[in-house]
1. The value -16500 for helix-only ellipticity at 222 nm (-39500 (n - 2.57) for each DSSP H run of 4 or more, over all residues; to 500) was derived from one model only; which of 1, 2 is it?
2. The value 0.15 for FRET efficiency 1/(1 + (r/R0)^6) of positions 12 and 68 (r between Cβ atoms, R0 = 25 Å, to 0.05) was derived from one model only; which of 1, 2 is it?
3. 1, 2: which one has distance in nm of label points 7 Å out along Cα→Cβ at positions 20 and 36, as calculated, at 2.3?
4. Thinking only about relative contact order in percent (Cα under 8 Å, 6 or more apart), which of 1, 2 has the largest value?
5. For distance in nm of label points 7 Å out along Cα→Cβ at positions 60 and 84, which of 1, 2 scores largest?
6. Out of 1, 2, which structure matches 2.7 when distance in nm of label points 7 Å out along Cα→Cβ at positions 100 and 124 is calculated?
Structure 1
Amino acid sequence: MRRNVPLLIVEDSDEDFEVTCWALRKVGVERPIIRCTSTEGALGYLLPPEKSPDPAPPLPCLVLLDLNLPTGDGRQLLEDLNRLPRRPPVPLVILSTSSNPRDVVACYRLGASGYLSKPLDLDDFVEKLRVFAAYWFMAVTLPEGEG
């Protein structure tokens, strides 16, 4: 496993992004973290222009995706990726304050690899990310990038 392959977080809130990064570090996730604040930014990162003179950024091993973004939302990004003839081979996990069963079902129907509801208590959030990190970074085999 190459620890230098980044994790992509799609989150518009500076505070939520910082807390998530802090919690991931606290539970031992040492991968580089890339941030996009919109669905457009995430699509641009995951699908860089083919004829760009710049090298493509490394494909992340995993995407943590907020549902509520200012332009488009997490569901829209999942829909956009599903329309592609060749979807990037990256698991997308929803990380949201919503625990609405309709949101959960909709995201899984759109191809989400997982759905994490953010608890309001910081200690509970850290514990949830500890269990998440143990599964995603120790138990499963993640794509290690094609970029």
Structure 2
Amino acid sequence: MLRRWMLPILFLGLGLAAAARQTAQGSPGAAVAPLLLFLLGAVLLSPLMFPKSIGAAEALRRSEADGRPIVYWRPGCRFCLRLRIRLGRHAYRMHWVDIWRDPEGAAAVRAATGGDETVPTVVVAGKPHVNPDPQWVRAQPPS
């Protein structure tokens, strides 16, 4: 659980350190900008930016029932964040599996990528696509 939050906590700590430094130098007003910037980075890199993750087995079961794609991801992954942001509201039409929380999800990604845990890996109609273009993913209709 802590591993998922390590990068956001680091960003928050850096923001607090930068703000404390600015305040110590006598510029409390200038401390606000780096604090807000690092806070924004912490939120963007946190699991809060992603739809609620489910287990790989549950995602597979749901995908077979409703035809929606499965997205395997992990917190702190800039490519996962890019996919999530560019999908916008369409992200909630997919089943999201956090491979750091679900060993079955990590195993599914390793099987699809030849042993690596390269994410995002999107499974559409049973076929995996490693780090696909977000526009392509958004265009995929439920099968």
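Read-outs: derived from the displayed coordinates by stated rules, not from any lab. For clarity, every value in this text was computed on a predicted model and none was experimentally measured. Cβ atoms are built from the backbone, for glycine too; each structure is taken alone.
1. Of the structures listed, the value fits 2.
2. Here the read-out was taken from 2.
3. Of the structures listed, the value fits 2.
4. Largest one: structure 1.
5. Checked 1, 2; max of distance in nm of label points 7 Å out along Cα→Cβ at positions 60 and 84 sits with 2.
6. Computing distance in nm of label points 7 Å out along Cα→Cβ at positions 100 and 124 on every structure in 1, 2 gives 2.7 only for 2.
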